[in-house]
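Following are the structures in question.
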Structure P
Amino acid sequence: MNKVYSVAIDGPAGAGKSTMARRAAAELNFVYVDTGAIYRTVAYAVAEHSIRPDETEKIDALLPKLDLKLAWKDGVQHMYLDGRDVSTKIRLPEVSAMASKVSALPPVRAFLLDTQRNVAKTNSVIMDGRDIGTVVLPDADVKIYLSASAQVRAKRRFLELQEQGRRDTYEEVLQDMIERDYRDMHREIAPLKQAEDAVLLDTSELSLEESIEALLIIIRERLAL
């Protein structure tokens with residue numbers, strides 16, 4: 001069996017983790033694991049069963065009944081729930097709102113821990129999130145903490161929202177970013193923090209292409225690729 005490698009990328013919202021991890025995985029022929037999609041799938045199941053995110057006992061009872069699987073088609077991750085491909089449905093705004101609440105529940109995080117780890121056992125992966133290097137893959141071959149100033153991340157997000165036709169102001173986006181950072185860093189379960197052995201990559205002064213190149217340099221040097 002060929003050796004498999006694991007790359008864990010953590011960092012705050014708006015740091016570009018998903019975009020950069022996906023591009024790096026394609027360049028290295030690794031599997032990109034979208035952990036957000038996994039949590040969204042659970043949130044979709046919770047909503048489908050008409051359960052509120054504060055009904056924790058009902059969520060606890062639902063989890064063991066869920067048949068959740070990941071598959072890749074042409075390098076794109078697909079999520080299956082009870083045999084149905086729900087990859088498009090989990091991107092709906094209402095599912096996103098539900099996912100942010102459901103993903104904070106300890107039973108949900110515990111339920112999905114093996115799902116995420118099992119992928120890394122049989123594939124060379126790049127996995128991004130808030131607690132990949134600290135909780136999910138503490139023994140990852142490479143750990144990177146991807147960050148940028150709140151102002152830079154808010155500007156990037158503001159421009160994305162403008163392209164989508166949204167009318168949020170930059171000040172609103174920045175305030176939301178600051179509040180989200182605080183919640184992520186101070187949550188009781190698996191708070192966002194840089195792993196002690198993670199490489200810090202600050203992209204505040206870098207373009208997207210420069211950031212991806214810097215990310216690839218770190219990974220290749222650490223794995224001697």
Structure Q
Amino acid sequence: MRTRARRDGSDWVLNGTKMWITNGSVADVAVVWAATDEGVRGFVVPTDTPGFSANVVHRKLSLRASITSELVLEDVRLPADALLPGSRGLGSPLSCLNEARYGIVWGAAGAARACYEAALEYALSREQFGQPIAGFQLTQRKLADMVADVNQAAMTALRIGRLKDEGKCHHNHVSFGKFTCVAAAQRVAGAARSVHGANGITLEYPVMRHMVNLETVATYEGTEEIHALSIGQAVTGIAAFR
């Protein structure tokens with residue numbers, strides 16, 4: 001929130017940078033949150049506005065299918081109607097983050113299921129010592145742990161979704177979902193990679209792609225540590241963020 005917006009007559013002038021912005025270099029419009037003398041406000045910024053530029057982040061090892069950019073705003077002048085009139089305070093951008101985090105809950109559950117299903121198929125088809133490796137105790141334990149994580153993640157996502165439908169979903173519920181489902185997906189991906197052996201690191205199978213992407217999922221839209229503190233505050237009533 002170091003980006004600042006100041007009034008200049010009826011206009012607003014924005015200065016600052018935003019990092020890790022998905023599709024920032026291909027979007028026609030950016031929604032920018034900035035600190036003002038009136039608190040945090042949101043602005044609609046056409047990306048062809050003078051002073052606006054976007055630098056693509058290269059050499060990523062995770063979420064490589066996504067274009068990620070740094071947005072730079074240097075004396076970007078906007079008319080008064082660029083201000084989002086219904087947004088005021090940090091709660092507005094956080095409410096957007098909460099919706100994104102809810103999507104991540106389902107995405108993590110889906111990645112976990114994809115890794116489990118790939119591991120199960122591989123274990124049933126890969127033979128060693130005259131039988132499929134799915135018949136060995138150590139492999140079955142891995143599959144049992146995976147199927148438990150997969151289904152618990154799916155049930156968590158479903159429960160949070162139903163709470164949203166009922167208008168009873170608190171942001172702590174979403175933090176709980178992201179915290180637990182991403183961790184479960186990481187465990188499943190690691191075990192699935194192990195079941196695949198050396199084949200697990202190739203793109204012939206989906207596991208390593210999910211495994212690497214989940215490293216980013218663990219930190220974007222709020223790090224797992226922040227979500228842990230959110231849960232901690234919910235159960236103790238004490239904020240430990242500072």
Structure R
Amino acid sequence: MYFLHTPIIWEQFPQLVPGMMVVENVRPDVEVDRLLPPLYQHARARLSQASEGQMPEVSAWRRVYSQMGLKPTKYRSAAEALLRRFRKEDDLPSLHPLVDLCNAVSIAFALPVAVIDVDQVASFLEVRPAVGTEKYLAFSGEIETPPAGEIIFADATDEVHARRWTFRQSRRSTVSAETSRVLIVSEAMHETAQANMKALMETLISGLSELYEPPQKQTILTPDAPRFEF
């Protein structure tokens with residue numbers, strides 16, 4: 001199995017810095033609550049200085065959404081949506097220990113962090129423009145067809161696992177109590193993305209080592225090394 005951004009993505013968005021890792025032996029019966037407060041506090045401190053939309057990580061994604069022809073305040077990156085909710089409620093819902101950790105890391109670093117159940121993915125995931133015939137399972141249970149040109153996460157069967165790039169994941173590959181192996185993907189576009197992505201991954205690895213075990217495979221992709229095999 002592999003993950004990559006197709007060449008057209010790198011051509012249009014050369015500032016992209018994607019970090020990813022694979023986590024094995026995932027299970028829901030672990031205690032994550034002790035890991036969340038420092039990450040929440042970091043997010044609170046940042047939000048006390050500026051709104052989520054003013055953070056360089058978020059504003060960079062807003063520019064990307066504008067470049068894709070989407071209204072940034074209608075389609076918010078997953079990180080911005082989480083930060084917006086956290087600012088209003090001072091908390092995030094508990095879904096699954098792994099997802100809770102990744103959501104906390106996401107708001108601490110103001111970067112999207114997707115958690116994908118790879119056993120629900122066929123052969124590979126490619127970030128690419130849609131052709132217009134792919135299928136996406138929404139959380140409502142409806143099947144949607146992204147329009148041609150929309151940036152999606154697609155597998156070998158043209159199943160869409162995320163729409164509008166970092167906007168919304170598919171219901172099909174979200175983490176459940178039965179999930180045992182995941183791919184975690186974070187993507188950054190801002191000026192200090194390389195250093196921040198490295199720090200985000202180190203934070204995730206530290207948390208994962210307490211919950212499960214250290215990831216055996218992780219990397220930060222580049223245009224010269226755009227493929228992650230696992």
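Each reported figure results from applying straightforward, stated rules to the coordinates on display, with no laboratory input. None of these values were measured; they are calculated from a predicted model. Cβ atoms are built from the backbone, for glycine too; each structure is taken alone.
Check the numbers for mean projected area of the Cα convex hull in nm² across P, Q, R and tell me which is largest.
Checked P, Q, R; max of mean projected area of the Cα convex hull in nm² sits with Q.
For Cα Rg over 2.2 N^0.38 Å, for residues 18-145 alone, which of P, Q, R scores largest?
Greatest value across P, Q, R: structure Q.
For the read-out distance in nm of label points 7 Å out along Cα→Cβ at positions 34 and 66, a value of 4.6 was computed from one structure; give its label from P, Q, R.
Corresponding structure: R.
Can you say which of P, Q, R returns 0.70 when FRET efficiency 1/(1 + (r/R0)^6) of positions 130 and 162 (r between Cβ atoms, R0 = 30 Å, to 0.05) is computed?
P
Computing distance in nm of label points 7 Å out along Cα→Cβ at positions 10 and 90 gives 3.4 for which of P, Q, R?
That value comes from structure Q.
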